Structure 1
Amino acid sequence: RMARLKLTNDAKCWRCNQTTGTMIHMLYECDKVDTFWDKFIAFLNKLLNLAWHKNPRLCMLGIFQKDGLSYEQTLWCRLVLYHAKSTF
């Protein structure tokens, strides 16, 4: 997107500088971001005794199954996922 707007000279990902920096790549597929999501999901699983798996629906959109979560845990997960996404 930045290359199309002529803000940068190439369309490569600014994190890994290897592939085209599409939105999906930048938020989910990039190796540097992938490591973050692995650790983040492992943290949530350990903290709340969950068995979530990393997927774009959870990481990029914040959509998750509320089965077995209390109202407070659901709100907390939404808040934490929102802030995790905003760090990029």
Structure 2
Amino acid sequence: MALPPSRKSILSLYAATLRTSQSFSSYNFREYFLRRTKSTFQEFQKESSPERLNELYSSAKKELAVLKRSAIVNRLYGGWRLAVEDQKPARERGNN
């Protein structure tokens, strides 16, 4: 029987997944993966079986690897910003 993942390793994986989810350039993908990450890691809190925790942890690690690759592709082919996103103000030219 393998030991269940530690609390620190689960939190580290959660933080890495959130960070990767926020790196998507597309608003819809970014918000979807943030919601999905939060709901996935809520399952960790509800689970007490060591075997099930190991399964959840290993699947979350695999999903993180896929998410990282997807985020890179999304940034390469990202489109325009949507109206619901925070718009960066246009730079004004000075009289220098």
Structure 3
Amino acid sequence: MEQGMANHKSAEKRIRRNASRAEINHARIGRIRTFVKKVEAAIARGDQAAAGEAFKVAMPEMQRGVTKGVLHKNTVSRKISRLAARIKGLGA
């Protein structure tokens, strides 16, 4: 998607770069959502072992989203905390 006409060479480069970064960030967020959905699905099935395994894989992926600047650290921290609590609750 073209964002207007750039008046400077640097602005043209910025438009190109923003488009490519947006694509990368969008893919990264989609990837994180997929991992979280796998955890959610295991929780819905009531399978604590599978949920725990999926959670172990999802956690670093979520943290990487923070490192790469696509998600806020408190948001990820909150989501991880809530998922962990729900997994723990399955055993009760």
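Using relative contact order in percent (Cα under 8 Å, 6 or more apart) for the comparison, can you identify which of 1, 2, 3 gives the largest number? By relative contact order in percent (Cα under 8 Å, 6 or more apart), the leading structure of 1, 2, 3 is 2.
Work out which structure the value -14500 belongs to, where helix-only ellipticity at 222 nm (-39500 (n - 2.57) for each DSSP H run of 4 or more, over all residues; to 500) was derived from one of 1, 2, 3. Of the options listed, only 1 reproduces it.
A short reminder: the numbers here are calculations on the coordinates, not readings from a lab. Model, not experiment: these values are computed from the prediction.
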